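Trainee: Listed below are the structures to be examined.
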Structure 1
Amino acid sequence: MAWQGQSGEVERWWQFVALLSVAVVLSLAYGMTLIPGVTWAHQGSDSGDLLTAVATGGIAHPPGYPTYLVLVETFLRIPLGPMALRQTIFSAVCAIFAALGIVLITTQLSPTHRRWHASLIAGMLAALWLGFTPLFWSQAVIVEIYSLHMLFCVVLWGWTIRLVQRGATASWSWNERLAGLSAGLALGNHLTVGAIVVAMLVIAGWTWRTEQWLRRMGALILWISLGLLVYLILPLRAGASPASWGDPQSIEGLLWLLSGRLYHQFAFQVPPLELLERTQVWTGTLIAQFGTPGLVLGLWGLFGVPMQGGVIRTAMLLAALSISVFAIGYGSTDASIYMLPVYLMLAIGIGQSSAWIIDRLTGQPLKIGLAVLLLSLILATQAYPSSIFMRAANRDAEAHHFITAVLTQAPARAIIMTSNDRDSFALWYHHLGLGERPDIILVAKPLLPYAWYQNNLRTYYPTLQLPMNLPSGWDAALVVRNPDRPVCWTRLTELPPLHCRSNAPSP
């Protein structure tokens, strides 16, 4: 029987079938719920900014996301329809490959005595469990950087496991180089992956306690540094449009962008009295995403089931704690999205515990069938509510209605002032990226105090008269300095969403 075959060729064949099956299932699910273009669903207000950065050759919001920009612009060369659709498909493809990585890691961590078919079946279940969690699914169907972030997390765990399993006696090779390069590029996509990079360095260094330690660790760090060179593309993209963030052509401007100084106000700024509440919410979020059975299976698989390279447990615990502390202490409404790498680790745990259960039942086909059926039913009960929610969000057109209303109602040659990320990013893409309403001037009020933004406005809108060195009152000053242009303000919570005045101060 195929399941009892010991041939490497048979194993590879069934592994291919498993990977293909997971890819097809997730492709269908994500394909039916894609939201191409600008959206405010699924915490996707950044979609407009990312679309604009790609369309104009500019820089996305701090820290700039150079790895994402390079990879998505390469992917866009594939003729799959409009640019916004292709950029959304890129998110889905990254999410699917991240899920497939769970299948491979499940087999990679399985002890040598465990039957390979148990790991393969369990890997499929774990991959689909992750793929159907509401948060992971939501990021797979919009223009965002988090699906690529998850793919890099999977890749880094795969390299960490490989480096540990090769052990201290293995000679220096391309493994260190590729692991380091992957880590550097991952840091060019999202800096919170640093928790996994540090865990990889610590655990690999602990495993390599030999005379070759310095050489191997040096190679790993060198190649991480080479991957970080991706940030050098940012100065080349500076000033492409008013929506191109920062001034990375100067050292100070580059550090402002890379450090994400704009968002330091959120880091670890949660009042102490709220920390307990946010910790409780964190626990509830895990249950909401995986269900109680999934959470139990995940924790048991990570900390109670035998696996190859048991030190990986320590690495995952370190990374999960670091990421969780950051997410709980980050004072923004969308901080839960930083928990995605923790969900990935739980999926790895689900794979290990499920493989252990199936392996223990080998030789008892009926019990194996019942176990797989039970796990599949639990998975289905998790996936079905997610599918209802995703299909409803797929029909969400709030951002589209807002953009259409503003661009339709705006008077000729109007200066339109936006108030936050949602309205700014949405209008940026349609005005700067797609070239709609070239007669208007779009001004993001929160960015006016920054010299780089003022310079971008002067370059892109040479007829706009900007005041100099104002501590506040920018919108009123713009009205005075540009008396021949009507001035409008967006209102996200009112209808109509655009309020215009001619040569009058802001309400």
Structure 2
Amino acid sequence: MTKSKIFLYFCLSFVVGVFIESLVKIPFIALGGFFILGMILTSVFWPIKKTIIAAFCLMIMALGGARFLEKEQVGTLSQLNGEGRLKIVGVINDLPDRRQTSQKLILEARQIMVSGKTAAVNGLALITVKPYPIYQYGDLLEISGRLEEPESFGPSDDGFDYKTYLAKSDIYSIILNPEIKILAQNQGNYIKQILFSLKQKYENSIESLMGEPQASFLAGLNLGQNKQISPELSDAFKKTGTSHIVALSGYNISIIASFFMTIFGWLMLRRSLRFWLAVAAILFFTILTGASASVVRAAIMGILVLLARHAGRMYNVRNALVFAGAVMIYLNPKILRFDIGFQLSFLATAGLVWLAPFFEKALKNLPKIFGLREVLTATLSAQLAVLPILIVYFGQLSIISPLANLVVLLFIPLTMLVGFLAGGVGIIWIGGAKIFGWLAWLFLTFEIGAIKFFAGLPLSSIKMNWGWPFVIFYYLILIGLLYLFYNKKKEILVEKWAEK
């Protein structure tokens, strides 16, 4: 067994450990028992390489479970849920989520005042307030209100569980319409403040250039923000299996990066220079759009796909992709099970790495005109990879998905590019951005129209109710088929080498 394969197994073991813990909730003492069992197996079967590797995998799985449990430890703030009216001092630690009728602020608590006494406290709370006055990242606030535990709205028919959704961001308390006093401003991280300021200017630029639903759709494409998308359009995304488009995945990033590489190719630049310019474009895009966690994750995975294409073999980047995913899960284990954005982003990228070679072979006779073969390969690879996740969260299987994705994804690279230019130029000069804004509006309007058209077709989707056991079964079957496919490829290569 090669070192590369052993490393892959170790990374996967950590991920599996986190996933099992999120489902079963194994106590610390039992995880410690599994770790000790792995150590015993290692000492008893030391000369036997495969048994040693299996024992290490068991220990790493136990560590993955322990990491999930560790991140489940909540701050002291949530212990005061339901204790009546309190006075809390804290800092807004993320960009406020502004909507038509409200603002949602994430407060990082620092102090609490009860009965005239002040005590240190830690933890996050989600605060819902009126749309005005406008609050900013880094504002130091004094809040008077009631801490409550978030209600779990389900899982409802659409699979949404509000309590779990907040818990993945370590939020275990909410406050509705408190009294607020601003004590100071600019109390946040200086670098984050600059990045958030850029993102806010980018969003304002887009909103100045176009109306709804185009502006919200573009924010979903380029920022991964879909909160402002109307319920009607969200339902159309679900019915057509195009929800992954607005998740800002590594897939989206790799599409626009490939487009940049094509443009640089027309300029007759060297292959290596094209690659590094495309990477620079991704990094610039990441910074301009605020470098949020979802954008950074997508950028990392997009660069990995770009690296694989540059190397000439998508499959070769598998260890880097799995390692990157394992690191992200280590930093926040809850994203593996409870963050649909991460799931769609990682799986769509994994589809491009592992499934694309199969579809490239299957579609080799399809003409390359207008990039049809490449788009169809990417579409089928990503769709097959994210299919069970879409079914689990949205409770339906889109029959029309392959066709809808093919039609829409043909135009997504240009849409993202001109939309990015519109928002970026608009930060400096809104007048100069209008031509890009107009082009982006045309593409966005066509794509929204196409999605709504396909969603309106009879039997565009059918209701399905899959649980996580079916998801696990699906991916085990898919992994088995991929194993056979790549082993067959190796056999063919060996036969050709032997003939020589």
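Trainee: One of 1, 2 was used to compute FRET efficiency 1/(1 + (r/R0)^6) of positions 30 and 118 (r between Cβ atoms, R0 = 41 Å, to 0.05), and the result was 0.50. Which label is that?
Mentor: 2
Trainee: Continuing with this model, one more query. Taking FRET efficiency 1/(1 + (r/R0)^6) of positions 350 and 478 (r between Cβ atoms, R0 = 35 Å, to 0.05) as the criterion, which structure among 1, 2 has the greatest value?
Mentor: Going through 1, 2 one by one, FRET efficiency 1/(1 + (r/R0)^6) of positions 350 and 478 (r between Cβ atoms, R0 = 35 Å, to 0.05) is largest in 2.
Trainee: May I pose another question? Taking relative contact order in percent (Cα under 8 Å, 6 or more apart) as the quantity of interest, name the structure among 1, 2 where it is greatest.
Mentor: Across 1, 2, relative contact order in percent (Cα under 8 Å, 6 or more apart) peaks for 1.
Trainee: For volume of the Cα convex hull per residue in Å³, the calculated result is 159, so let me know which of 1, 2 that is.
Mentor: Label of the originating structure: 1.
FYI, it's all coordinate maths here, none of it is from the lab. Please read all numbers here as calculations on a predicted model, not as lab measurements. Cβ atoms are built from the backbone, for glycine too; each structure is taken alone.
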